[in-house]
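Trainee: Quick heads-up: structures coming right below.
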Structure P
Amino acid sequence: MHCDLGNQHFAVVRSYVDLGDHYLCEIIAEAMSDGHFPGLSIDEALSLINQMVSAYVNITLMILIMDKLSEAKLARIVDAIFDGLSAEDRGALGVKDLRAA
C-alpha cells in the first residue's frame with residue numbers, strides 16, 4: 001500500500017528524497033571540513049552512506065527485516081561511517097581467493 005501511494009505521488013516523494021540528500025550533503029560537507037571522509041567527493045560519500053543506511057530508509061526492505069533493525073544498530077553504523085569511510089584502500093580491493101565458507 002505504501003508503494004502504491006508512493007507511485008501515485010511520485011513527485012512529492014521524490015522531492016523529499018532530494019531534500020534528504022541535500023541535507024545529508026550538508027552534513028557530509030561539514031564532516032569533510034572536520035577531516036572525515038578523506039579522498040572522497042561529496043557525491044561518493046553520499047552514495048556510500050545511502051547504501052549503508054538503506055535498510056533504515058527503504059520501507060519495502062524494512063518490512064522484510066524489521067525485527068533485525070534497531071536504533072542501537074543504526075548508531076553503530078553511523079559511528080562506523082564517520083570512523084572509517086575514506087577513499088583509502090586498506091586491502092579489501094586487492095583481496096584474492098575469496099570463496100564461500
Structure Q
Amino acid sequence: MRFKTALGELSIGDDYLQASVFSVGDIVQVLMRPDDIIHDDASAMQARVVARYFRGADFIYTLAISGGEEVLALVPSHHDHAIGENIGICLEIDHVVVFPNV
C-alpha cells in the first residue's frame with residue numbers, strides 16, 4: 001500500500017501491515033524509527049534542528065519538517081549541527097508501523 005506523509009509518499013509492503021485493515025482514503029498514523037531518517041547534505045529535502053541529544057557515537061535530532069510536524073533522526077556525532085540549522089535528510093525506511101487514526 002501507499003501512504004502520503006509529510007516526508008513524502010511511502011510504499012509499505014504487506015509484511016509490515018495487514019492490508020485488509022486499511023482502505024483507500026483512510027487517515028492513519030505512521031511510526032518511523034529515527035535511524036530510518038538519514039542525514040544527507042546533498043538532499044533537497046530539508047529539516048530544521050529544533051533539539052539535539054548527544055549519545056556519544058551519535059545525536060538524536062528533533063527535526064521540524066514542512067507543515068510544522070517534527071520527526072526524530074539518529075545522526076552520527078561527527079555531523080554536529082546547531083539548533084536552528086537546516087540539514088538535508090532522506091529516507092531509508094526499513095522499519096515502519098502503520099496505525100489506524102483513532
Structure R
Amino acid sequence: MHIPDGYLGPYTYTAFWIIMIPIWYYAGKRLSAELKSRQVPLLAMAAAFSFVIMMFNLPIPGGSTGHAVGGAIIAIVIGPWASVIAISVALVRRDIWRMVE
C-alpha cells in the first residue's frame with residue numbers, strides 16, 4: 001500500500017495476484033456458507049469503514065506515513081474471511097479513488 005506507483009515490476013505484482021486468487025476464492029466460499037443475508041450490509045459497512053480510516057495518514061518518523069486499515073476490528077466483529085473480502089474491496093476502491101484524483 002505504501003509502495004510507490006510503478007515500483008513493482010509486472011512479474012512481482014502478477015505473482016501477488018496469483019497468490020491472492022485462491023485466497024479470495026476460499027474466503028468467498030466460507031462467506032457464502034457462514035454469512036447470513038442480514039449480515040451482508042454489515043460487510044459493506046465494514047469495507048466502507050476500512051476505506052474511510054485509510055484516508056487518514058499519520059506521519060511516522062523517517063519521512064513516511066502510516067494509516068489504520070481496520071482489518072483486526074472487522075475480523076473480530078464479522079470474522080476473518082469477511083475481513084479479507086472487506087479489506088480487498090476497500091483497497092480496490094482506494095486505488096480507483098487515487099486514479100480519479
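What follows draws every value from the coordinates through simple rules; no lab data is involved. All values reported here derive from a predicted model rather than from experimental measurement.
Trainee: Looking at structures P, Q, R, which one was helix-only ellipticity at 222 nm (-39500 (n - 2.57) for each DSSP H run of 4 or more, over all residues; to 500) calculated from, given that it came out as 0?
Mentor: Details: P: -19500; Q: 0; R: -23000.
Computed on structure Q.
Trainee: Further question: Suppose relative contact order in percent (Cα under 8 Å, 6 or more apart) works out to 35; of P, Q, R, which structure was it derived from? Before the final figure, lay out the partial values.
Mentor: Details: P: 30; Q: 35; R: 27.
So the calculation was done on Q.
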